[in-house]
1. With relative contact order in percent (Cα under 8 Å, 6 or more apart) derived from the coordinates and found to be 24, which of P, Q does the value describe?
2. Suppose you compute distance in nm of label points 7 Å out along Cα→Cβ at positions 114 and 338 for every structure in P, Q: which one lands on 4.0?
3. From which structure (P, Q) was distance in nm of label points 7 Å out along Cα→Cβ at positions 106 and 218 calculated, if the value obtained is 1.3?
4. Between P, Q, which one scores greatest on FRET efficiency 1/(1 + (r/R0)^6) of positions 162 and 386 (r between Cβ atoms, R0 = 35 Å, to 0.05)?
5. A value of 14.5 was derived for mean count of other Cβ atoms within 10 Å over residues 42-49; which structure in P, Q was it taken from?
6. From P, Q, which structure was helix-only ellipticity at 222 nm (-39500 (n - 2.57) for each DSSP H run of 4 or more, over all residues; to 500) = -10000 calculated on?
7. If distance in nm of label points 7 Å out along Cα→Cβ at positions 266 and 314 comes out at 5.3 when worked out from the coordinates, which of P, Q was used?
8. Looking at structures P, Q, which one was Kirkwood radius over Cα pairs in Å calculated from, given that it came out as 23.1?
Structure P
Amino acid sequence: MTAVLEPTCAPLAATSGDDLAVPLVQGGTVGYANFDYAASAPAIAAVTERVSTLLPYYASVHRGAGYASRVSTDCYESARGTVGAFFDAAEDQVTVFTRGTTDSLNLLAGCVPGDTVVLDIEHHANFLPWLAGGRRVVTAADTVAETLRRLVAELCREPAALLAVTGASNVTGELLPLRELAEIAHRCGARLLVDAAQLAPHRRISLRDTGIDYLVCSGHKLYAPFGAGVLVGRRDWLDAAEPYLAGGGAVRSVSVTETEWATAPQRHEGGSPNVLGAAALAAACAALAAIPEERFVAHERALTARLRDGLAGVPGVSQPRIFTDSGEGVGIVAFTVAGFAPGHVAAYLSAEHGIGVRDGRFCAHPLLERLGLPAALRASVGVGTTVEHVDRLISALHTLVRGESAWSYAAEGGAWSPVPETRPLGADAFGAAPCAGF
């Protein structure tokens, strides 16, 4: 074992899912073992408390003189400062609230004055938005070192405005050297954008120290609810571009014949702002910042090592990697089980053991194709993961490959389910009467 933890490994922070008990197909319940943090992380308790506290004051932002409106406006702008500080934004960088990573990237795509260079290993959110503006795709090599050389060659071959890369792979958790990439981009006359959706929940990021020009991430990856995200980046492109959404709040003045647009960030925040989402995202940033970085990294490093070592001991399990020289990554592990479809394994882990993992192609189809995988499984750890969770996952996989699964499973419409399905789902899971459109 490459790392040692106390037997219980207490969670780093309380989350809204800590006490969730889920039913099993064979009867009874068990505490939920969440290994799907990379898809959506449960809200940290401090986030839930912040939203609950703000709800009675929920009112229009920037548009009212009433007390509730003044409080909401102050909370919204305060949240902007908290999030910007969390990423150590430089003086010329502004914080724009969006609906999430994909929204942030589509916003920035309309602001880039030239071509964007991307790697073929990206999540679709950082692959598709650049199509309209001149996307140039570089095929990643088997090593990070050679991949960097390919990027230099492409950026030197023809000028580009932006180099857009993932901070951490959403499939394998592997990291790219962001400070070095920023130096490469700047040396070649480009700027660097980092999709930090998977990096920000696992590592502290300083835009000032790394030289990153633009960073995007989603609240729901960062222990806040859905519906809020952020773009933090240099002001000039954002001020020069057309507003992302034309509407109220994005303007200074409007007449029948002329419109004077505001500067960033308001320029790209047309419509009524999501004050609850912004406050939740800021609360998550504050809660994560309060955890000592060395404790945060040590917790994840030990759990990830235990997970990887355990998977390596299960017959037929493989762990695909992009690079041979990438070294330690974040707590995201892709794996396959020989002889079993990923959907079958995921359904079995959920139904018989109360374990949640992700299966499929992870919105990274080009990467899965280059790895030679039609689909895979992904287990990701977070602040609520414990040693018991890891050990339960490994034990369940051993049971599966020994042929000792207690239930039957079938695929229908592309989704695997236990047959029969005995667990209450939908509204029934909440003890409420079923209702259409739940």
Structure Q
Amino acid sequence: MLPESVRLSILWASDFVWGPWTLAFLLGTGLFLTLRYRFVQVTRFPEAARTLVPAQQEGARGALTPFQAFMTALAASIGTGNIAGVATAVVSGGPGAVFWIWCYGFFATVIKLTEAMLGVRYRAVKEGHVSAGPMYYLRDGLRSPALAWLYALVAGIAALTTTPFTQPNSMAVVMESQLYIPREISGVGIAVLAWLVIIGGVRSIGRVAEKLAPLKVGLYLLGGLWVILFHAGQLPAVFALIFREAFSMEAAGGGAAGVAMMTAMRYGLARGIYANEAGYGTAAVAYGSARSERPVQQGLNAVMEVFIVSFVTSSISALTVLVSGVWRSGATSTALVASAFNTAMPLVGGWVVAFCAFLFGYTTLIGWAYYGEQFLEYIVGAKVTRPYRWVYCGLIYFGAVGKPETVWAWGDLMNGLQIFPNMVGLIGLSGLVAAALRGRGQEGPPPVAPRASGPP
């Protein structure tokens, strides 16, 4: 257990990192890219939907098929943040936080498109081994080895110390509340199941992701829609509440006017980015590992990924807890969503959420294991791979038994630090992406030959 002073310091640092400057930076970057790409997330959305299952390309370099890359990215981003993260956003930031999740989701599409396209354009392929991620476009595109190294360090620590804690924690919480399984037992079981896949490397992760990702989305969508339809009469009032609270200028808890709106923005954007991961740079790792030389196709896949995450699964979580009225119950995390499902499907609803939370968390765990491996390998070389996998799986137990509030605050803190160097690269290289998008599919291999992975 963490000392109280350490816990409070983590909470303070998390709130500081996610202050007004970070919110403005995220939304400002999304708006800038949207205008520069001429609203590509709207104009080319039909094309993105048609190519949801991307075609394979003969002779292309990479470790995963384009579909496996898409499913790995989707599996990693649709984690318990879509259940527990959205639920805690509603509890901590109020119903108005949902609007800001949607708002960031719209702009996040172009942020993740940029990450995916640059991930394919700048990557290192040596003897069949693919290394990809923001550190390569920061180093070889932006020509900033120092910024690339800084990103890899922060992102590597974040991957190792956030995902093995946040995902197992939410999985264990719901299994304890719905299936009465002690969190200690859940922690051991989750760690073993994750190790069975992670130890096999990226190809093992890709094979599992392409099977489990569609299953978890479909099941959660069906269950959530049933709950929403069961309480359909509450929908008009809920939507009115969301939009009213998103811009509420009333004082919160005796504080200054406008605090309620800032609180909604803070939790909406923090949990929104936690749900869709746009800004972290992880999309560059997943899509950059695809056997494809078509950056635009991978970028459009990333648009669909964010759409599914922000406007489908996250909306299901938010609307179910609001229309059912359980958001005021005092519960939080996955247990709150489980209680919402139980209002329409007594007992069974909780089991559905427990199963979905397990799938969401499990696929995110294995996807982020590969991300962290790539980040740390950039700094210290391939020798880190095997010990990293063992340490990563070992930390899962401690995540399962931790306190949800502290676990999520630490995740917010580390991921907030991770976005700054990445976003600098996205802005600096956005001209290349804009030019490729105007080419309307005239794609080819990257114009530079990136060096092999390793420290700058």
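Values in this text are rule-based calculations from the coordinates and carry no lab data. Quick caveat, the model's predicted, so the values are computed rather than measured. Cβ atoms are built from the backbone, for glycine too; each structure is taken alone.
1. Going label by label, the one that fits is P.
2. It was calculated from structure Q.
3. Numbers: P: 1.3; Q: 3.2.
This value belongs to structure P.
4. Looking at the calculated values, the largest one is Q.
5. Q
6. Details: P: -10000; Q: -23500.
Considering all the candidates, the number was obtained from P.
7. P
8. The read-out comes from structure P.
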